[in-house]
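Asker: These are the structures, in structure tokens.
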Structure 1
Amino acid sequence: MKVLFVTSEAHPFAVSGGLGDVSGALPAALRRRFVGCRVVLPLYADVPGELRESMTFLGSFCVPVAWRRQYCGLFEAKTGGVTYYLLDNEYYFKRPGLYGYYDDAERFAFFSRAVLEMLPLLDYRPDVLHCNDWQTALTPVYYRLYYADRPEYAGMKTLLTVHNIQYQGKYGEELLEDVLGISRADAGLVEYDGCVNLLKGGMEAADAISTVSPTYADELTDEWFAYGLHGFLRERRGKMRGIINGIDTALYNPETDEALPCRYNAETAAAGKAENKRALQREMGLPERPDVPLFGMVTRLVAQKGLDLVLAGLEELLQSDLQVAVLGAGDWRYESALDELAARYPERLALRRGFIPPLARQIYAGADFFLMPSKSEPCGLAQMVALRYGTLPVVRATGGLRDTVTDCGDGEGNGFTFLTFDTGDMLNALYRAMALYADRPAMEQTVRRAMACDNSWGASARAYARLYKDLTGK
């Protein structure tokens, strides 16, 4: 089985968010399960110099971009046992940052087609082209329109993974022929709701669609979650599969994490977490009290992360004997409201603005509970990291949160969940968490159960390998 992982970003070359982490971790996990997986991404200006020095130039070729023909250089690099191909065009990619330019549609149309044009230059013929998000969604479209009938390409299968349906690559119809190189006769493949929608086109053309959690796959047929594509996806639910992402369990390991004042494992968690809690309280300026539950949040301070619920219920919550430590940045109104509450309740609420990785690790390790009341969450990473560190998540049961956190109500769960996007329901879950904290033996047993959860990339890789097998019959 040979897979070419097509992505607009990948660790360690260029990362702007979760997609880059997935693209760096999943291919390596697939290779450990005997799936040949290589990665292709653009050669951005942001690629670090030391990584550029390790690259090998394989050759160059021309890429049709509508009526233009653009140069593309092909470089190869190997890191972590994985082969990466980086496609070079300075006109499109020698710019700071990865996205957000006026010509992003043209930039990623070039990249999507260059992926296909480079294949004859390789000693590697993929069985599956695994594409990701709207930036690479034109690869399945171009494959269907221009390559599937050519002998050197015949038989390849295409898979498109949707990491967040909110970002669809929507543009005006005037781009069709002049920028994308798609004729009016084939326009129906990429048109939707009066515009060009690249993600829709990729999902239409691909042999299969995957999303980053089973629950999110179901949610995408609902108007609340699908950002206008619910009707389209209802008709294609049969070719859509949800596979939860994983985390790097070597990177996120409380037994070896150098950011922690005290390292621990499942057997030493009670003492280890107590020491990390004291250190976190000192760091955040909170009283060093082992007797009160400490709730942590590491989040973007935006509406999608449930900050409206937090602000609606936080003042009531702060009347209880507890502490809350928040690390994050985002919308000024949420930052200002949290600042104001922290000033009024300095012994119970502490806010640190920004994203500080060592402090994030200390919150994962030192908090007793981790609050994540997201309005929507395709997969979520923080709740899995919290479980790894023995910090029990309190989450809204949506997307990947529902798939990874089970409620302690039956005595066998690993956290606390609530269903409706409602302040009262969130507070109820928080109060139930506080009740568990008061029962120390039950709390310690639940912490051990949380730390035993398998959220590694190995489980995700096995699921993708099954999907590739179903696609190809191999």
Structure 2
Amino acid sequence: MTHDDGSTSEVLLTPERRTIDVVPDDERHGTPRSQFTLWFGANMQITAIVDGALAVVFGADALWAIIGLLIGNVFGGAVMALHSAQGPRMGLPQMISSRAQFGVKGAVIPLVLVILMYLGFAATGTVLAGQAVNKVLGIDSAWVGIVIFGLLTAFVAVTGYKLIHIVGKVATVVGIIGFTYLAIRLFLEYDVLDYVGIIDFDFVTFLLAISLGAGWQLTFGPYVADYSRYLPRKTSERTTFWSTFLGSVIGSQWSMTFGALVAAVAGDAFLGNQVGFMGDLAGPAIIAFLIYLVIVTGKLTVNVLNAYGGFMSILTTVTAFDGRSQISTKARSFYILGFTVISMFIAIAASADFLDNFKNFVLVLLMVFTPWSAINLIDYYLISKERIDIPALYDPNGRYGAWNVPALVVYVVGVLAQIPFLAQKMYTGPITDMLGGADISWIVGIVLTGAIYYPVAKRFNNPPAAMIYPTHTAMVDSRV
């Protein structure tokens, strides 16, 4: 796309102006197809491969692991895509809309956990991407690759929405080519079918595979609407849903299936050196070089989402107490760079026990985000029925108040109720022991939170009769 006042490259490299404020109609553009390529590209990456491998590493047969991962991806992807469908209607980042459920200041509580999630995923992803950068450059110092990748992440995130989508499209193309080639090489190098269907079905490890798939998808929920909010308001919610759902589920299942098969046939050769194994599998040095670039591109896409979403969440937290809805471009750049630097330091100090720690990290996140997801979706689709007083989201004295105590209580109950069902490295709940070690905490979190929140919200929430937009945008609700 070109503009009269500049070339395509100038437009793409111009830093984004919008932050947590509403995107006006005259700045909306694009089609839902962009959501497919963004989320497909974000999931065609090595951390998703590691996530799929975990199900096999912790005892599941590759076949049952793949089936379990698919079930989890489909379920979690549906929830995640329902959040995405909110973007065109509201024109807001995802976590700002949480103020409608928790209050302007109350939304800070889940936001703090969201920021920790972004930091955790950014750091773990930077570890693997840094290894790939080092392979490309032919150097051994781990911190060099981490710093280079971190700076590249910060540049794309600071530039913003348009460049992020371009990177997603590139990652989609190179991911399809690169991972298809690696899959062919895997079948040529190993008798893959000899490693599939050789372990009896085990309910506990099957449920772990489902949880890994669902957890992967659900953790996108707090920022997925950030990337659909620029779509025109008339964009079909159904089309937005399916574009996001299919991109995310197909991309993640592709990567996770590959990861499960790699873990089944390669075992320790993969576990001890995930990035290096990918390069060795590629074969000739020049192709290995290209595969490392594929890994970097895929990780760049999702790491930029983490940095961009982390910045949005930090800004949403800060402005809950000072009332701002906009900040300067310089301040925006500072927030993003600061977030990226912190994630780089975490990556440099990361534990060598990467796989085990990553599994527990994903499942802990699942515990805290399933209640948030249930509350947000039930309120938006069933209570408010897609009617939000957007100016009140920035006013602690407005419709939604500073703290929505009933919603916060339900959220805390939803988190605490999962503890007896946890199966974690540091703690295993008593009910989990009775179930033979199966972790069903996330199911409890969704079902129980939804069952409690719906009647509470029906009683206490006060949605407007129609969507209310800020007056300075000249936007009105077309559904009135």
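Derivation of every value follows stated rules applied to the coordinates shown; laboratory data play no part. Being a predicted model, the structure only gives us computed values, none of them experimental. Cβ atoms are built from the backbone, for glycine too; each structure is taken alone.
Asker: Could you tell me which structure in 1, 2 was used to calculate mean projected area of the Cα convex hull in nm², for residues 56-143 alone as 9.6?
Answerer: Among 1, 2, the structure yielding 9.6 for mean projected area of the Cα convex hull in nm², for residues 56-143 alone is 2.
Asker: To which of 1, 2 does the computed value -10500 (helix-only ellipticity at 222 nm (-39500 (n - 2.57) for each DSSP H run of 4 or more, over all residues; to 500)) belong?
Answerer: 1
Asker: For which of the structures 1, 2 does the calculation of FRET efficiency 1/(1 + (r/R0)^6) of positions 40 and 432 (r between Cβ atoms, R0 = 30 Å, to 0.05) return 0.30?
Answerer: Traced to structure 2.
Asker: Could you tell me which structure in 1, 2 was used to calculate volume of the Cα convex hull per residue in Å³ as 134?
Answerer: 2
Asker: Separate question: Computing relative contact order in percent (Cα under 8 Å, 6 or more apart) gives 30 for which of 1, 2?
Answerer: 2
Asker: Have a look at 1, 2 and say which one yields 1.0 for distance in nm of label points 7 Å out along Cα→Cβ at positions 96 and 312, as calculated.
Answerer: Of the options listed, only 2 reproduces it.
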